[in-house]
Structure I
Amino acid sequence: MFDAPSAVTRFCQCIADVAEWLSASRLRLNPDKTVIMWLGLKHQDEKVIVHDIPVLQSSWTTVDTARDLDVMLDSQLTMSAQVGAACRSAYNYLRQLRPVVRALSVEARKTVVHEFVSSRLDYCNSLLFNSLVQRLQAVQNAAARLASGLADPSTSRQY
């Protein structure tokens, strides 16, 4: 059985040690950019009742999702938050590019679509598993249709 209060006590001591080490190096832990997230299966996560953690004279609330190196992580590590964010962002770029690409050559379209859409879809996709990659593939198909001038991306399935 997981002992959350004991883990919180050990965690707080580790954070205090890190803050002390940073201070000795003339650095500082930034509590505004630090988040705490419990990781585990959904039924395990529901059993944890500790949500406010006292750290360095303040209290931090645990979160369900966090961004690290521009990757959205969720507490079950399903990566669905990352895929959803990537799809929303990519479709938004496709909508914004639609009026612009009509005035460009096919080669210029490919370059613009790759820069704004495809490169973002490729970022950290090695972290994903098959069912999530299929959602990104739908966005990539819409980007290819826009780049080639074959179809309007607004008719594509959006998530």
Structure II
Amino acid sequence: MHSNNPPLTEFGQILALLLDAGVEFIVVGGVAGNALGAPRTTLDLDVVYQRTDTNIEWVVKALAAVYFYLRGASSGLPFKFDVATVKRGLNFTLTIDLGWLDLLGEIVGGGKYEELLPHTTKANAWGRDFRCLKLEKLIEVKRAAGRPKDFEAIAELEGILNRTKQS
């Protein structure tokens, strides 16, 4: 049994799992901010995944080798993470052996994978190349989410954006 306490999330290993399985996804949230220069600590990896049949199969295949459970759910609830479950669901907040992973079918203020794709850039961290939201869009979706924890992050990201515009 795994706890719902914040883990030390192995971001590079989770990215490798998804990338090596061919999953189409966009990194959003704190890790996207980190990849774009923000020093803020984050506990989870947030990704928006493409919801095609093939990509959903790749997501399920990528996570087949790790333990996972719905974060915040009571212990012992039946949960099967398979293609049918992912197709019926949309957003999954998971605790896996490698930490916390949020698999998001869409996000507030940004929409689905296809809607976010034009607002992405290539990033490199943990020795891997991946797609993440550009600063402007990351600020926009964090503002749309309206969570108190995002307010400081927005100010930090806007500072980075202003510095990059001045260079």
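Every number in this text was worked out from the coordinates using simple rules, so none of it is lab data. Fair warning: this is a prediction, and the values are worked out from it, not measured in the lab. Cβ atoms are built from the backbone, for glycine too; each structure is taken alone.
Computing FRET efficiency 1/(1 + (r/R0)^6) of positions 60 and 132 (r between Cβ atoms, R0 = 30 Å, to 0.05) gives 0.85 for which of I, II? Before the final figure, lay out the partial values.
Values: I: 0.55; II: 0.85.
Working through the options, I get structure II.
Identify which of structures I, II gives the largest calculated value of relative contact order in percent (Cα under 8 Å, 6 or more apart). All intermediate terms of the calculation are to be shown ahead of the outcome.
Working: I: 18; II: 27.
If we compare relative contact order in percent (Cα under 8 Å, 6 or more apart) over I, II, the biggest value is for II.
For structures I, II, which has the highest computed value of mean projected area of the Cα convex hull in nm²?
Working: I: 12.8; II: 9.7.
Structure I comes out on top.
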If helix-only ellipticity at 222 nm (-39500 (n - 2.57) for each DSSP H run of 4 or more, over all residues; to 500) is computed to be -15500, which of I, II is the source? I
